[in-house]
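So, here come the structures, one by one.
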Structure 1
Amino acid sequence: MQKVREIMSTNPVSVQSSQTVREAVKIMTEMEIGSIVVNHEKEIVGILEEGDIIRNVLCKDLNPYVTKVEDVMSNLHTINEDKMDDDASQMMMEHRVRHITVSENSKVIGVISMFDLMRPTYTGKPFRT
């Protein structure tokens with residue numbers, strides 16, 4: 001078992017809540033990430049995951065060029081950096097999400113994904129070829 005801070009991704013990428021889904025998808029694609037933190041001005045208000053785009057945009061025939069991120073994002077689920085990877089896994093299962101933010105003293109310092117939780121199991125084995 002490992003602490004969340006040891007396996008999280010640091011410096012989470014973010015978009016403003018007023019940006020379009022298309023703008024967010026472009027950033028996610030360029031950065032090769034499966035989620036993006038959503039800010040309203042300087043406050044983190046949610047997270048946009050690939051699943052949100054599928055369920056809340058594509059399946060509802062919404063136009064990603066005009067749909068705002070704030071209209072389709074998920075609620076934020078946050079775990080303390082000192083919690084263990086099993087705690088993060090449990091939180092993801094309970095909330096049916098694949099990404100949660102990691103906090104230190106109530107400040108978001110990273111994001112942990114299902115992929116991050118798998119990585120220690122496969123240490124030394126590349127996922128991409």
Structure 2
Amino acid sequence: MAKDRLLTEMRALRDRVVGVTDSVLASRDGLIIAADTATIDPDNLAALGAAMIGLAQRMAAEAGQGSLRDSVTRNSGGYVATYAVGGEALLVVLGDTGLNWALLYRESRSTVDNLGNLLAQASPRADGTAAAAS
């Protein structure tokens with residue numbers, strides 16, 4: 001799978017949602033898969049995103065409210081949203097104070113689904129080959 005297809009999805013979210021500044025797609029253990037960042041260290045963002053989603057999953061399990069979809073932190077300078085992408089990845093999206101939060105909430109689901117599909121297509125099958133790309 002070409003990393004450019006993942007980046008295209010991530011950049012499309014930034015283009016559709018006012019205020020999105022950066023995003024990182026990472027494995028659940030915090031390793032970068034793709035990064036669309038300008039001023040923030042993508043390695044740190046991926047590692048912290050993995051820790052954040054781990055805690056958020058534990059909270060969701062403890063609350064008995066089903067599987068985690070996302071976790072959002074609102075800060076004095078903007079937002080950090082972390083999304084579960086399938087069972088093996090996560091997407092961290094940063095937004096500034098002008099972030100259109102309602103639009104991000106609406107648009108992020110299709111981006112997360114599309115990224116999950118792209119990652120699934122690239123995952124090796126039991127016979128060791130990659131699934132066919134669409």
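Some observations on this one:
- Which entry (1, 2) yields the derived value 26 for relative contact order in percent (Cα under 8 Å, 6 or more apart): 2
- Structures 1, 2 were compared on distance in nm of label points 7 Å out along Cα→Cβ at positions 63 and 103, and the highest value belongs to 1.
- Which entry (1, 2) yields the derived value -7000 for helix-only ellipticity at 222 nm (-39500 (n - 2.57) for each DSSP H run of 4 or more, over all residues; to 500): 1
- Sorting 1, 2 by FRET efficiency 1/(1 + (r/R0)^6) of positions 15 and 71 (r between Cβ atoms, R0 = 25 Å, to 0.05) from high to low puts 1 first, with the largest value.
Values quoted throughout were computed directly from the atomic coordinates according to the rules given, and no laboratory measurement underlies them. Small disclaimer: the values here were computed from a predicted structure and weren't measured. Cβ atoms are built from the backbone, for glycine too; each structure is taken alone.
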